[in-house]
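Take a look at the structures listed below.
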Structure 1
Amino acid sequence: MDLRIREATYFDIQGMLEVITDAQTRMIEEGNPGQWGRHSPSVSRLCEEIKTSALKVVVDEKKIIALFALIPGEDPTYIHIDGKWNDDSQYYVIHSLASSSAYHGMFAYILDYAKSFCPHIRMDTHKDNKTMRHLFIKHGFTYCGITRVEDGTERLCYELSQSS
């Protein structure tokens, strides 16, 4: 497999939506219908993140197999948490991570890419996203507390740092 990561473009939207639909279906089947349902992330959010150069795609030759937003902190979602971050140093955030069910190892691949910019990574997920919570622990993240996203729903916060 010849994978690479590049910035997403507006021409990638259809391919990203196919990956997102696959991820939504998998989350619903695994008992996590509330995190993304069939509505998130929206095309307008994808466009916003393309405009700011935050949205990345993982491609295998020309096919999009995963996407994620990589954003340098300070993330407004993480300013107030019920809990405590372990490390106050500069960090990056990975949001909106989705991958095709036909490919495995995307979390590790994306995490390695993110750590090449900054070893301190923060992420969050819905309480029902058992797969993502398992991946956080497997890759050395520490649970730090709960935050609320724009729509008011809770997300579990995790951090990977030298202090974790």
Structure 2
Amino acid sequence: MIKITWKTEKVPAGIPITQVYGLIFDKNGRMLLKVENKNGKTVYSLAGGTPEDFDADAIATLRRELTEEINTTVGADVRYVGYQLIEGDGDRPPYAQMRMTAIIEKIGEKLPDPDNGEIYDRLLTSPERAVELLNWGNVGKAQIMRAVEIATAELSLPSATDNQEIWI
């Protein structure tokens, strides 16, 4: 059985990072979610993906994946939020799924993801609503609330969120 534990410290040496995903916000405090249709069902997720050998670091992975998946760029300041430690995934040793936060600089037109040709919808929504839509339980809520704390304290995210949802 897979066990997912949320951690805010740095990923320990020796634990591979298999994902870098963004908890990213617009200047009005709304989170940006990637939205896709899977077998007739709407699925909400974060944008991000697998680190590649050519990525300089986790920030480069995040920037590349945001561009590829949802044609979105973020400002110069990108902050580490934490990671999910995944244990019990078959025969795989434990691994980390990293989370980063930043403020959106630009959302471009919807373009096909070069990895699979999919074109994703995007939704700007309140962090509280993102918790509901992602439906990741306490682990997901802890990630989002930590990202809000960091973005408010360090990235000038407003403490009050505009609750108007915007489909992009």
Structure 3
Amino acid sequence: MIRLAEKEDLQRVLEIYAVAKNFMHTHGNPNQWNGAYPDDQTLLSDIEKRQLYVLYEDACIYGCFALIGGADPTYATIDGAWASDTPYGTIHRIASARTKNGVFAECVRFARTKFSHLRVDTHADNKPMQHVVLKNGFTHRGTIYLADGAPRLAYDWLEEKNEA
């Protein structure tokens, strides 16, 4: 199940990000999420804005992600082309405690109930993330650049409209 994160969830969410960082750093992606990011302030802001979600089963949180509606400034310029300029939701900061498979797929199913156009990005070294993004119907659209100039592979998914 998925619900909005609460301040009381912060410690568990930080533990999950620690697991995710360790996994990335030991599986060929040593340059993403270095240092404190995502930090307490970022996560508390996400909670206050009601855009941080947790995945849970039997009251045990095993995953988390931010789902943010509206234009993401980082996505304004792309080396490539988005499928559409329609309004979209962005999946950011997805992480798993590595206790269950299919966390990204669960997140995407949930996000698709809220948005008909989704975007996501990841580091070029994050091969596991690239795999699950493509496996879940996203298309690689090009490269975007973070505020610090760091490149990220950019993907989107656009709901197909059946017209009679």
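Where a number appears in this text, it was derived from the coordinates with a stated rule and is not lab data. Please read all numbers here as calculations on a predicted model, not as lab measurements. Cβ atoms are built from the backbone, for glycine too; each structure is taken alone.
Looking at distance in nm of label points 7 Å out along Cα→Cβ at positions 67 and 131 for structures 1, 2, 3, the greatest value goes to 2.
Structures 1, 2, 3 were compared on mean count of other Cβ atoms within 10 Å over residues 115-122, and the highest value belongs to 3.
Taking distance in nm of label points 7 Å out along Cα→Cβ at positions 11 and 51 as the criterion, the highest value among 1, 2, 3 goes to 3.
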